[in-house]
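Coordinate-derived values only; no laboratory data. What you are looking at is a predicted structure, and each value in this text was computed from that prediction instead of being measured. Cβ atoms are built from the backbone, for glycine too; each structure is taken alone.
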Structure 1
Amino acid sequence: MQRYFVATTDWISPDKARITGDDVHHISRVMRMTEGDQVICVNSGGQAATCEITHIDSDEVKVSVLEWKQEEVELPVEVTIAQGLPKGDKLELILQKGTELGARKFIPYQASRSIVKWDQKKATKKLDRYHKIIKEASEQAHRSVIPSVETVVSFQNLIEKSKSYDVKLMAYEEEARSDQPNKLSQVFNTLERDQTIFTCIGPEGGFTPEEVEALKVAGFVSVRLGPRILRTETAAMYFLSSLSYHFEELGC
């Protein structure tokens, strides 16, 4: 069943809502739904309801709640992925798959070894695209919240943003080469539900020694993501998948 996120202002009453924007075209033209068909609507509080379409026109789709659902689909910890700005469209892949795997927030940052530079003139257009990718991935994965994505920040700004988090980790490739690595499983065993986790991932060239030292001074713990060296676009997926397995499959 198709899922749509409905803004607070579009809830006409506790049991009636309207769907607006691009979702109207998706319902009427792409999915070719008609009155009487059912969809899932999610409010701003993360509550999902099975709804019946009662009216469709060019500007909105009206729905009526049939049943509020009881769902547990979010990770029991809140994860922010701080991603060193990668080249090409890799960031879009990270946002899409990271959303599917349960990340709550994404903060891209300009690392010393980032090959590309963030173009402020194109920032608004890029962020709009990023928001669309995340929204669609949230609907596809049946998330109850839409993760946020910030504009690209500097490395120093990144460290400032990390100060309020319970746990701060950096995926450091040198740990994979170490004889006594700081394994991800060891770190996970110290985590508690409802904690906030800030995970910093470097760009294609990895962290510079200066960045590693600055992160350690700021309280980041270096961890390895398995014994192999991962591409930057794979690292967040590995981390989030491992975290999901630890909490949601093993039940830790």
Structure 2
Amino acid sequence: MRIAISGANGRMGRMLIEAVLNHPELTLSVALDHSESNHLGQDAGAFLGKTTGVLITADLSALANADCLIDFTRPEGTLTYLKACRDYKTKMVIGTTGFDEQGKQAIEDASKDIAIVFAPNMSIGVNATLKLLALAAQLLNSGYDAEIFEVHHKHKIDAPSGTALIMGEVIANEWGKNLNDIADWARHGHTGARQDGHIGFSVARGGDIIGEHTVMFCGTGERIEIAHKSSSRATYAQGSCKASIFLRDKATGLYSMSDVISSP
């Protein structure tokens, strides 16, 4: 399967390139970067000391030579790539976070023409954690307060993280609620007593922390914690490769990583 990578010179882009080059079922065919990049024209494998023959380019028409684009950029960049992928019938794996409702709608609209896996976190472990959260929320649907804590590096620009939000949505869905109706996004000053049935969010940013998420279900006399901690972005790259292969026989449709990890 021919794979395109965007943000080819970024940390995540390089990790994706390395993962694709080492994957027996995938072939790197396109490496994209922004038009002002100093690395345009450079071999995509140069940082590994490898010659791949794939040169980093800003030319979106190169997507015609790929079966699937893996994208971990920013919402505005992703939406530009989305349009090009739609034009060239190139599938997409989208790990970008921070989309507004209009951006999410654009992805949903594009999925009518191309197959897309869109997930706030591509880690297999995180998505297994979401399944555990769903079960916990079913069992702890009364008498327990849910709190979500997340920590990321100081350069992350959106908060709460996309993963924290989907964790909240999983719990809210199991409780038969809309997350926006029961989320406490921040607490400051005289807040009064905690409301039953609400989900609290706490965010920390600092250093080079890749990502940590902890969900607590707090009852009377006990506390249940479900946590996931990332020590390497390699888990996102590996999950993205699995998502690409999942799309191999899909022509259209919008899929999640839950679909990916549930497939044979």
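So helix-only ellipticity at 222 nm (-39500 (n - 2.57) for each DSSP H run of 4 or more, over all residues; to 500), computed for just one structure, reads -8000; which one of 1, 2 is that?
It traces back to 1.
In this comparison of 1, 2, the computed figure 20.8 for mean count of other Cβ atoms within 10 Å over residues 111-118 is attributed to 2. 1, 2: which one has FRET efficiency 1/(1 + (r/R0)^6) of positions 15 and 87 (r between Cβ atoms, R0 = 25 Å, to 0.05), as calculated, at 0.00? This figure was derived from 1. Which of 1, 2 yields 20.2 for mean count of other Cβ atoms within 10 Å over residues 71-78, as computed? Going through each structure in turn, the value belongs to 2.
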